[in-house]
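Once you scroll down, you'll see the structures, which are given as structure tokens.
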Structure 1
Amino acid sequence: MMGSMDKKRVFVAGHRGMVGSAIVRLLQSRDDVELVLRARTELDLTNQGAVLDFFGAEQIDEVYLAAAKVGGIHANNTYSGEFIYQNLMMECNIVHSAHQAGVNKLLFLGSSCIYPKFAEQPMKESALLTGVLEETNEPYAIAKIAGIKLCESYNRQYGRDYRSVMPTNLYGPNDNFHPENSHVIPALLRRFHEAKERGDDQVVAWGSGKPMREFLHVDDMAAASVHVMELDKSAYDAETSPMSSHINVGTGVDCTIRELVETVARVVRYQGEIVWDTSKPDGTPRKLMDVSRLEQLGWKAKIGLEDGLTDAYAWFLNNIDSFRAH
């Protein structure tokens, strides 16, 4: 066992969120890492002075910036001011404080919503800033774009090694299963589970089922994040550029919403009928990430959709009592 003096001190900001907790699970298995974690009640990441003091005192070696204010379309529309303010403040405070404290390695976690609404599919990193954003989450997307440019600017001016990864749609343990505010996979898992429990004859799904979407298990996202963080700088620089340094993280494979819904029903063991309400909107026809940059850097997703959904459903069942109140 290595002594604590030989370990790198790693701060995972947002360690209780879905992605942050997955990164923590992965790093906990390593004997060369000493995790530094702070709950929101212990450290307000929107408070510049508090974050500066934290970095000044803790001698951090690496930062995973997974902290973010997140939500679905309704939350983004309703709390747009909170979304842009809180995300900008957290990014600015952490990146600047890390730099001030001499932290040379940082990984910023963004979102696929940074790309234009009508970006060519699959979406390449070069699509950034080439068109207008989706209106419903523009404030969040702008904050995430600012995070990428913040890292790039500190790299250019100060010679830092601050990198960025942009995940596709994520799911898995610690997801949000709230009936109104959750994303598509946790919403479907919960809806089919409750329909099975009630003995419902049918479940109604929205739209035609034809749109294509890509989904990545959060444990794969954590593995990709650590892989990108630990790449040799020359390898990272060879695949990126100072003004386009972010890397897409996804499976590179999508499925129809119909296939997703049928796979969820199978995982949950729901025996009833699935009825498609075609009066409901389909949304964007396709959203797929181009992951060739990441594959060139030696990483590919490992968890298939059915295995990943089985894992997410098992986690939901183990934590179902905490959702009963909602």
Structure 2
Amino acid sequence: MHFAIPPIAVVPGLQSRIDGKTKPPGSLGQLERLALQIGEIQQSLTPRLDNPQLLVFAGDHGAACAGVSAFPQEVTWQMVENFLAGGAAINVFARHNGLQLQVIDAGVAHAFGPRDGLVDAKVAFGTHNYIEQAAMSSGERDAALARGAAIANNLGEQGCRVIGFGEMGIGNTAAAALLTHQLTGTPLADCVGRGTGLDDAGLARKQALLARAAERAGLPADADALTVLAEFGGFEIAMMTGAMLAAAERRMLLLIDGFIVTSALLVAARIAPAIVDYCVFCHRSAEPGHLAQLRALRAEPLLDLGLRLGEGTGAALAWPLVRAAAAFLNEMASFASAGVSEQS
């Protein structure tokens, strides 16, 4: 698939508009940089954050049955049911912060049937066990990418200008660790965390299993990102990658959550490096591999709350700051309009 993501360009007058607000220059810190980014993405002095959506992509991983997670695989579909019932953390944060929430079945090992609030984009009932074989075929990978792109394009047709990304999938921190190791060159041990709460023995088992998976695949350090995605990824990760690329192509703002979501972005950034300029890195995850991802992408997150839940919770919590950045740009008085003297 080819994505033509436009490079971010300077908007004449945007920086002076920010500097001309009734405040000392730079005194709103990271919010000023965020306002500049939003204006440049939309190529506007008065950007709008219309129809914001938070998408939770769900998928199962064959390797979960090998013991890479503290929770059994059926928790994935059970948590999807919790999302649909409105009872999860992401439901609470999305409701309180004005985000429309949609759940995407990218590849859960469960038959839900037609359900309100659930988008059926299932590629298969979970991936293969990447310890023994590639997680997905190239055809399955490409189908997941295409379905993610179609979801983003459909939202763009509905006037959406902001997409927040979240995920659910037992075992997906393990997949994200392998992707991060392969795409950033970070030692695997530095990419593997406790996920949903492994004890020391569980963490050691997870590290050993992932080392076996990396050895089985035997990929070179410069392996193509799409090959890496097929070897180790999940359908939810691949679908997020496609959705991110299509959203950036439409000049949407991307709210990037934590470790798993950023693993999808690592793939997207290899395909189209310009995508990084469309991203707001919402928080720094407590998962150790997230530091390697942020370093590789030269990203500075908005929040550092020790979160490691996933679901898009960090994106939902950062959303009020994103709104505030656009609001001060659009609504705050300038020195001239307020009749306030500027510094000499």
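Where a number appears in this text, it was derived from the coordinates with a stated rule and is not lab data. Just so we're clear, the structure is a prediction, and the values are computed from it rather than from any experiment. Cβ atoms are built from the backbone, for glycine too; each structure is taken alone.
For structures 1, 2, which has the highest computed value of mean count of other Cβ atoms within 10 Å over residues 230-237?
2
Consider the structures 1, 2: one of them gives 19 for relative contact order in percent (Cα under 8 Å, 6 or more apart) as calculated from the coordinates. Say which.
1
For mean count of other Cβ atoms within 10 Å over residues 6-13, the calculated result is 12.0, so let me know which of 1, 2 that is.
Working through the options, I get structure 2.
The value 0.96 for Rg/Rh (Cα atoms, Kirkwood Rh), for residues 142-301 alone was derived from one model only; which of 1, 2 is it?
Among 1, 2, the structure yielding 0.96 for Rg/Rh (Cα atoms, Kirkwood Rh), for residues 142-301 alone is 2.
Could you figure out which one of 1, 2 the value 51, 29, 20 for Cα extents along the principal axes in Å, for residues 30-117 alone was computed from?
2
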